[in-house]
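Each in structure tokens, the structures are laid out below.
Where a number appears in this text, it was derived from the coordinates with a stated rule and is not lab data. Small disclaimer: the values here were computed from a predicted structure and weren't measured. Cβ atoms are built from the backbone, for glycine too; each structure is taken alone.
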Structure P
Amino acid sequence: MPDPNSYANAVDVKFRLEVDSEAVLDLLPPKLRSAVTSAQPLFQIRDPKILTARPDLSRWFRLSLKASTDLAAFAEELMGLEIVESAEVVPPPAPPP
């Protein structure tokens, strides 16, 4: 699971095709790649039954970004890529009560 402390500067991305977690950054153009500090699968599923039933879960990644990155603009640029199906800014965690 992604680190909960990184949610404030992150974008969740769903690729159109299954992606190897080692190759995620290679799919991004240099301008976007340079803003990413880490890319991790959003779901870490090891049960083959679940992967067979829901193979699309392996296409979701959380991209943690540099603090200076405009999250909305980054997500919008991701959506302009043919390989990206969905890109959503991760909201910051709610403050404690």
Structure Q
Amino acid sequence: MSYYFIYVKKKKLINKKVKKRIDGKCIFCGEDDYNLLDAHRIIPGGKYTDFNTITTCSLCHRKTHSGRIVILGKHFSSSGRHVIHCTIDGEEKWIST
């Protein structure tokens, strides 16, 4: 499995609780119960930076670790927002954050 990213100049570590509050919902299914949200690192073992972290619910977080959701990359769109390139149960998707 390969990962490809465009990195920002300064990688600032984030507070996972603040990340969950700001994002407010799971990027994959839209779950918005704060108690069920997790901060997931895109690159396993990487640091918790804004570019390497997405907010998922506990169920989707488990799906990423089991391989049902595969994150292929996190990119900047032309509008300056992040876009996640992934496959969910084998179907390719581009998800805007």
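Observations on the model:
- Source structure (of P, Q) for relative contact order in percent (Cα under 8 Å, 6 or more apart), computed value 45: P
- Label whose coordinates, when mean count of other Cβ atoms within 10 Å over residues 26-33 is calculated, return 13.2 (choices P, Q): P
- Entry that produces 13.5, 41 once Rg and Dmax of the Cα atoms in Å is calculated, selected from P, Q: P
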